[in-house]
Structure P
Amino acid sequence: MPKFIVSVKINNELVKLKSGLYKGSDLIALTTLDGEERLYLDLKGDVDIPVLDSDLIEIQGDEVFSVGNSNIPDCPNLVNSHSININGSDIIETSNSKLCGSALKQLLHDDISNKVIYLELKGVPDYLLRDDDRLIISKPSKFLLVNQSNSDADIPDLEDCACGHNQPDKHQKYKIKIDKTKYKVEYPRLTGREILGLAGYDESRYLYQKFVGGERRQIELDEKVDFTEPGIERFHTMRCEHQEGLQQSRKHFTLPEEDVEFLNSLNLDWECVAENGIKRVVIHSFPLPEGYNLSRVDVNIQIPNSYPTAQIDMAYFYPAISRSDNKLIGALSEDTFDARIWQRWSRHRTASNPWQPGIDNVATHVAYIQSWFTQELLK
């Protein structure tokens with residue numbers, strides 16, 4: 001997993017480090033201490049915090065450390081309190097400069113006998129704080145307090161919970177479904193890259209998250225998915241078609257020159273695919289306007305044998321499209337093609353807007369499709 005390179009200042013020297021969680025001993029090793037000298041984290045407008053060997057400290061960049069002698073206690077109270085966000089909503093203010101894992105859990109005044117707590121981190125896996133881990137609290141921090149998973153019987157299956165309209169308590173581990181296979185995850189949050197890796201995929205695939213009610217959303221590689229959030233049903237993937245390049249596209253039949261020129265002007269991967277005697281133009285990563293669950297989809301349109309005299313009708317999308325506001329889209333059905341299940345939008349021309357041979361073509365039908373998306377959101 002990638003880490004960000006950030007700059008910190010240690011005893012007036014600029015040092016490049018990877019962002020993440022460090023032991024105090026790792027930072028102390030970057031300088032020289034004489035006699036009774038100690039390393040301190042400098043806080044503007046507040047007391048300096050001594051950094052001890054066993055302390056943990058999150059490095060985000062721009063931290064300043066100094067070396068010196070002082071009678072400051074090992075765990076001084078801060079002048080300015082910092083906020084601690086637990087489970088996304090429980091905000092607690094603390095003036096403690098250091099807290100151990102057990103003390104952090106006790107801040108909730110909850111039964112902590114079967115709870116574990118994670119420090120949320122960017123770009124690296126979240127850190128499971130042990131009860132005796134001592135964390136320097138020098139900035140607002142976020143934590144996840146969840147139920148400890150002691151056996152497989154304790155691990156919720158997100159798809160089963162979604163289908164049964166049952167939202168489980170926040171847990172340490174979960175079973176998730178990626179495409180057609182279920183996997184056990186060992187953390188309450190994973191990045192898109194980690195979820196793809198769990199299923200044996202690399203960055204050549206897109207990852208989508210499906211929620212109860214049909215909403216789908218693309219997950220970026222470094223975006224963290226919080227399995228404790230309600231409504232998650234499963235995940236599915238699709239190839240990043242643009243990475244395969246136009247040189248590998250299928251051209252089972254030919255199109256009129258004006259259609260080819262139009263399709264090339266889109267700067268998208270497109271193919272002419274014939275299956276079971278049916279000809280289709282497939283356009284990959286077709287953009288959708290705001291207001292839908294996806295930003296891009298694959299679209300295919302059937303090309304009649306007597307085209308362009310005969311009209312092109314309807315369109316088929318993969319993955320399935322839904323509205324972001326969860327309002328239902330009418331006249332939808334499923335269609336199997338190219339080993340995928342596509343969503344068919346049954347939209348037809350009217351007597352006042354007929355197909356006009358010699359005028360209408362692939363370009364005008366694509367424009368017609370784009371009008372559907374705008375009109376749908378006005379309903």
Structure Q
Amino acid sequence: MAHDSASPDEQRNAPQIVDLFAGPGGLDVAAHWLGVPTTGIEWDDGAFETRRAAGILTNKGDVRKFAPSDFPMSTVLAAGPPCQTFTVAGSGSGRKALDEVLKFVKMMAAGEDVTTAVEQLDDERTGLVLEPLKWLLAATAGGRPYDAVILEQVPAVLPVWEAFEEALQSMGVGYKTRSGVLQAEAFGVPQTRRRAVLIANRHFQPELPSKTHERFTHRARALQATHAPAGRPCVGIWDALRLSPSFSRDYPFEVVSNYGSGGNPSARGRRLHTEPAATVTGKITRNRVVDSSGTDRGRFSHSEAGLLQTFPYDFPWSGKDIGQQIGNAIPPRLGVHVISAALGLAVDTETLDRVVAMSWAQSAGALAP
């Protein structure tokens with residue numbers, strides 16, 4: 001049910017999302033299930049082809065070439081900006097980028113124009129994380145502030161979201177905010193993936209969604225061998241793949257990652273078929289599936305990789321670099337919880353289980369209040 005604490009003059013229109021840096025549609029699939037209209041902006045040819053094949057409304061182009069006035073019916077701003085320059089590993093360039101961005105956030109919130117300074121950044125992708133704030137400020141200045149905000153990215157971006165919280169609260173239009181890091185497997189996603197999220201609403205105080213499943217750790221793996229989990233167990237790889245009518249991996253296996261565990265290339269990450277996958281990245285289709293005899297059983301198909309992200313088994317992946325598209329997306333199942341928390345909607349976990357198992361066509365509006 002929708003949250004109803006707003007006074008009559010604050011009652012918002014039915015939510016409609018404009019999704020910046022929309023990718024192939026992870027958040028849009030979640031909105032599709034919830035019956036919330038979305039329009040995405042996406043410049044990548046491959047992701048745009050996938051969205052077009054899926055029938056998801058999309059404007060192709062650079063987010064910086066659009067503005068809130070181009071989407072006058074949208075009441076919710078969502079975004080997952082590129083994150084590559086924010087890692088704190090390596091030479092320290094990521095930390096420098098983060099420090100610069102935090103300075104720019106404060107300047108923008110104070111009404112200063114940072115356009116020239118942002119253009120001088122070493123990597124133009126760094127400045128893209130400021131676009132959602134630019135849109136929020138522009139919408140507020142135009143007298144049509146967004147009712148709700150949904151931002152997500154890798155955990156390294158959390159300090160940016162925390163700075164955004166201060167900026168939102170200073171706008172004078174009632175934004176109430178929450179930010180933090182969510183573990184995807186704690187929401188029924190069959191992979192261990194962490195995402196930094198920021199949610200905000202002008203009409204009530206949102207709270208980050210509460211976990212619905214147990215988290216996965218190697219200690220938990222050992223305990224589950226002798227004890228039943230306290231809550232719903234996290235979802236394993238096999239459980240996810242079995243949602244496809246063409247499921248064929250009916251044998252025990254391990255997934256051997258193409259990248260090293262803990263950054264060590266000699267220690268390849270391994271997950272059993274009964275466990276959640278490691279984080280699905282753009283290189284997911286390079287991972288090897290090895291059966292109990294040690295025989296290589298091939299790589300994951302695009303459909304299988306999509307299932308590990310909780311996309312429908314028949315989602316119409318199209319265009320180039322599909323593995324990268326899949327790895328870049330927010331898992332739709334996690335997206336349902338984040339959107340619902342931002343909009344004050346309740347999520348029934350068992351109903352969500354059934355919706356995730358549906359075909360793309362069947363699932364439209366299946367979670368609508």
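Each reported figure results from applying straightforward, stated rules to the coordinates on display, with no laboratory input. Worth saying up front: this structure is predicted, and the values here are computed from it rather than measured. Cβ atoms are built from the backbone, for glycine too; each structure is taken alone.
Miscellaneous remarks
- Among candidates P, Q, the computation of P(r) over Cα pairs in 20 Å bins from 0, in percent that gave 23, 40, 26, 10, 1 used structure P.
- Mean count of other Cβ atoms within 10 Å over residues 35-42 - structure with the largest value, from P, Q: Q
- When mean count of other Cβ atoms within 10 Å over residues 19-26 is calculated for each of the structures P, Q, the largest result comes from Q.
- Each of P, Q could give helix-only ellipticity at 222 nm (-39500 (n - 2.57) for each DSSP H run of 4 or more, over all residues; to 500), but the derived value -8500 comes from Q.
- Value 8, calculated as relative contact order in percent (Cα under 8 Å, 6 or more apart), assigned to which of P, Q: P
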